[in-house]
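See the structures that follow.
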Structure P
Amino acid sequence: MSEAREAVKEKKTDKELYDYQQGAISQIFEKFDTEREDYHLLYQLPTGGGKTVIFSEMVRQYLKHHNKKVLIMTHRVELCNQTSKMLNGFGVTNKVVNSKANLDDQAEYSCFVAMVETLNNRLNDGILDISGVGLVIIDEAHYNSFTKLFKFFEKSFILGVTATPLSSNKELPMKDNYDELITGETIENLIENEFLARAETYAYDMGLTSLEVGSNGDYTVKSSEDLYSSPSMLQKLIDAYKKHSLGKKTLIFNNGINTSINVYYAFKDAGYPVMHLDNTATKKQRKQILQWFHETPDAILTSVSILTTGFDEPTIDTIILNRATKSLTLYYQMIGRGSRILNNKSKFTTIDLGNNLYRFGPWGADLDWQTIFKSPNFYADRIKDDEAIESNFKHDLSDEVKEEFSKSEETYFDIKQTYKDAVDAGESSKVVLERSIEQHAKICIENSEDVYDALALAKLLKDDINQRIETYAKCISRSTYNFLKWLKDDYQKKLSSYLRSNFDEKFEEIHGYPPED
């Protein structure tokens, strides 16, 4: 760790801020001093950059210089309590407005921290006096649940803070509720200056066209659970964990409780230390599970999106996205859970089993938040759909099957390019499958001693054959179920027939000597 970083770290314990945090406060207060009293300002800073620290110091300074009150809104109980604790650390006495709060003493406080739903109820009932509130701070401002409360604060300066200034509802863009966006440090800068860890991502090519999109614009839980709870997907998840993160502390995100429970049993049956957590857990259960996760070096925690905000566990080494999402915000929040630095931790692992990397680009890429804020639909419309993503995949044999074809230098065959070449040459599209059969036969013969070995190997190619047929069907724009089934069955028969008819001749061509009788 650099001397400058160490010096700054020492200061931090005395509630002194890093330079970029001080700079953000100066920028925000400048707007507060120069804009109208009901100005709505949005501030963006990546997860782990210290948004709560920044606005806690802002509250301290604001109360010192203004004879008005401050209200901070959060959308989750955990965030409410964390914010209150942070404010206390900055010497700001505050009142938490939750469902059990007694507000008889509210006149004694200048700072309130409230859950959005509780606050809405209290304000509609006229129980909370907000007449003296000059500054309203909204944590995780991209959630739309806050906007219904804006009507109560028509004379207050509103500061929204978020890591991702993109609304959770595309019908309610943030630019309609905020006058301006100020962007903070980029993820890359925070990594370079050792404030965040760098993500090393392993992305798997996933077939997701069975997923359905719901009314909220994201993939439905039902279609996600059908796919991700299948034995093959559970095995793929465990194989990915074993390959990249065996023995490391791992947090898994799923779309659906049933999927997470299936993941739990899959890891448990495989002999790994694992726990499951979802929003049905009691406070006591949640606390016990998170305590176990914190204390167990090789712990695996499978969850359902409830740990995307308000959860800080720097000991996490691996994040597994065992789901697909169309939400840029959720993508950044999930991966951000692994980015906290700790001692010598400078990097963490991300395993993507939802094509999210292909959809959004690398976590920490230089996103133009100003453009996204001003033109959210333009950005959303440019996100690739699953068919476009999958059309770029290079489908090859699985690692397990590939081991049986170890004598072949190349097992991949490009159906799309072969089709394009055939069309350009004025040939029939049928030659594409003929050439594919010849290539499959070649790799079978390369790894066989006799025709029976080759026929046995041909049976292992079923998944690869199905993939090639589906790609070919898209090329010729014919993809009915019956047509695909006929093509696949016909391909298998022709491959077996080709091997029986041509084995001896092709074997001698490949090996330079005839097969043994």
Structure Q
Amino acid sequence: MPSSTLRLLLFGFELALAFLVHAAYGTLAAAEVKSSLIKRWALPDLYEASVTELQAGLNEGDFTSVDLVKAYFARISEVNLAGPALRAVIETNPSALAEAAVLDAERQLLGPRSLLHGIPVLLKDNIATTASEGMNTTAGSYSMLGSIVPGDAGVVKRLRAAGAIILGKANLSEFAHYRGNLASGWSGRGGQCTAAYYPGSDPCGSSAGSGVAASIGLAAVTLGTETDGSITCPTSHSNLAGIKPTVGLTSRAGVIPISEHQDTVGPLTRSVSDAAIVLSIIAGPDPNDNFTLAQPNRVPQYERALSTSALQGARLGVPRAMFLEPAYSGLDNTVLSAFEVALETLKSLGAIIVDPANIPSAYQIYASGNESIVNAVDFKVQINAWYQSLYTNPSGVRSLADLIAFNDANPTLEEPTGYTSQSILIEAEATSGYNATFYQALAADYELGRTNGIDAALQQYNLDALILPANGRTTTPAAIAGYPIVTVPLGFYPENTTTRSAGPNTVYPAPGVPFGLSFLGTAYSEYNLIGYAYAYEQKTMTRLARKAYPAAIPTTQLEDIISQ
């Protein structure tokens, strides 16, 4: 008899015993018996539960995907708009329970399709899902509420093929933080998202809701996007592991764009192993995204990179000039001190640290302004194409010019106090398309970011990767190059930290808030970077040193759902 069947029979017998207790001694005694039985089953704690733990429990029949979806829905209800009002999730999927039931039945008949079979995933709200499922795709903007997209994004198709359940849409900085001088994590539809490690703290980057949701177990897995810092920084601020893939490793088809030359989709999870599992599934060519057709012929199984000895003999360079000046990098002594400790840890794991190993073009990258030129032109062309691709759009917005006018005409929705800026949209609208200025800026970006940038440093110092503190201002060389970054927890600010304003309703730093460590390399070097990050993560286990503030931690667990 299969072990899962035996366990279910035993559990059924024990629950029957609980009913007998109820008959003899009343409701309270029966509840205590059921509670003790469920605890004995040692169901995973959803605050930290890994993909492999959840998959094992599903395979053993300890719980179902329907149970998981119900539990995550309950956890979202506790802290998203109620309680601390983290505003990490814009909407949940009304079809999720039905989809979970189908996947549960399929598991019973055929077994799991992959490690993501029956696992709930939250998507950043710029990643499209077919409208018939019941959710919107809006980049946080009311200008797209109720619009009908052509269908699932490329990465969503891969998730569904692997058996994953789309749980809902995560809040984000509106238009992936490409609207104006606004606080991270704010969108018209979602409001101000805040991080879970200090009340009102800055979630950072545009994948803010994805980071916050993953940090406290509102979903097993979240996806975000990065143009420049928007996976790396929320990963850092939410005590997570995150992968910003090489541009073209994961499809951007069906993702509301900023720039096809810099946009990329990647996972934010609680462990490097979970991130590797997800990347193995969402990576690969997509005929609807030409950039993906240039990637290596075979996508690695990134889980195979998970080795605690991966750092043995690895040559890691420190681009010291990028963060020596606090005003330039935004890094302070707390982060820099933790980074120095991390260097010693990496050495103890067998890494060879080359310090300094500067990126030759670093200062030119920031001084050139090329990134702004490329992004502004790309955004106007591509967002106009996005609006035109919509089958219907109730707002009537069909272009960037319409969007700017819509926001001005709907100030209650899109321009509340403290969130009125449209400076970036206006700058993009003023561009005149793919002209000589654009192509010169793009070519210069590739030269500064790749040839005379990251690749030059790797070659000059014979390096396998570069390492530096994760930060929203140190990601630009990799952003313009289109190169990967893997980020893991590095440390936390001390309790005596003085808070500083990060926007109208957010602060950073603050007591107890996290910060991360980034490994970056050349194109398609994710496999090695994952190995380095995993070895460091397993040695330090920094994530487990601190939890979110108490009010931000949902209390609903699987046992609560099962006991109902």
Structure R
Amino acid sequence: MKANLTRFNTLLLILLPALITGGLLIFAGNLSDGLRLGFLSLPGVAFIYLAISQQIIYWYILSVIWWFIAWLDALLRSSTWFLFNSDNEAYFIIEAIANTNQQETWEFLQLHLNTIAIVVLALMTLLTVYSFLAFKLIKAKHFNQLWDSRIYRSCIILLILLTVTSYLMKPSRNVHPVVFWSDYQTKIQDFQNRIKQHKDVHHQWDLSAKQNLVLTTSAHVKQTHVLVLSESLTSLNLGVCGYPRNTTPELAKKIDQLRIFCNAFSPSPSTINALRVLLTESPASEHDQYSPESILAYARAAGYKIYWLSNQDDSYLSSLFGSYADKAVYKNTRSGRSSTSLDETLIPVYQQALADPNPKKLIILHLIGAHPNYQERYPIVFNKFSSDSNDAVERDLKDRNIDPWIRSLRNDYDNVMLYQDSLLVKFLETLQADHKPDFRSFTMVSDHGNEVGHEIDYAGHSPNTKAGYQVPVMMWYDKIPVTGVNKDKTLNTAELDNNLMHIMGLKDKSAPPQSYWLDDNYHFTPEANWPYWKNKS
């Protein structure tokens, strides 16, 4: 028993620096990167072993340097989580660093010099204490005792395999301090370059709008227009569109007020490419090129105050669209799949935007919608669908031999739909409750869809299946002529900007004659690579 305890204490003392390295980031709030960072730091254990077994000075020095860098790196990455509950790559952090010049950096260092010195001194003291204890207490024979034990030898082999795997796998390798901070510098430089480029794009938007804007009679009245850009919603999972599960009970109550289209298609299965086409005149085949025209610029030229209220952390969209708005608010401080911010966090800032006395407002809500990870996109109260549901959807998935994990994700996805249903109606009713004598409209479109076991055994963004593109479109405005659900009319969401301009009473004098979504004679004009999921560009 005593020998086992000694072995355990030896192993714990050897692994303690790696546990501190990964544990700090895990405690701060980033579990996945913390685990990866802990395993990536494990080669430092080899330096401890070499220092103790060979008792050569440079191994001691190398060991101390390794763990100092590892702890300092973990501390730097954890700092933004402690201070802002955000990862280092959040838009507002990248923006702040990118917009800080050398003089401001020097002033910051001077202001916080004492704090920085105390932190570095504490780090060095902790490392000194650890190194003294480790090098004094651990002897070469203790390593032999660990290796002689079958259990501890298995643990050591497992740790070696996990370390090697971490260095071989790209997602883990990208967390390594050398790779991470090199990429971080590149991201800051890219951001600075993109901001400069987007300023030129914005200037071109303004020029085009100034030259081509035509105001109709209706454009002169007071107006408030709300555009909801949701994320990863496919109409295939909407109850009002015929989905077997009742994922839209609240929207069903609004059928006599709304016009809902179930057969709309996004020109792209990814957010950035889709929104560039939806909000500018870029055709889908040229989504990688900047359009000289945008609905945001036409709205500004017509006297609108533009709000960009976002629950996504995307530096590209923020610099292209958010920075153009008169007021931009970002409620999400974590990027991509790691985000846990619910879309309801936008409600207070949305209410403030509606209360703005400006006579003309365009309020754009950019939701995180059903962006994977689905289970992070809804509160527990909306956890209605599960494997216990045993309904038509669950039976269909089983009959088609869809993997249990994908079936579980479908349940989470449908719970997101249920939550989005409640939220969209709340956004609509908040707008309708504003009884100011102005003209109001509400438009919702998803940037693209998601495949969640609809055609293939897969969940997520999908350029290869119809579900990756098929999205809902919802419209309401004062005295809308037609309401109800349309499951047949095929829409191209690339025409969003033209349709919204039409509702706002704005025209582009250089645009060819066209029909609009609510017209009886609307003609679906897809992009060149239609059907998109079969003819990917």
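Rule-based calculations on the coordinates, nothing more; no lab input. Every value quoted in this text rests on a predicted model; they were computed, and no experiment measured them. Cβ atoms are built from the backbone, for glycine too; each structure is taken alone.
Brief remarks on what is shown
- Largest in mean count of other Cβ atoms within 10 Å over residues 295-302 among the labelled structures P, Q, R is structure R.
- For percent of Cα pairs over 24 Å apart, for residues 175-302 alone computed as 47, the structure of P, Q, R it came from: P
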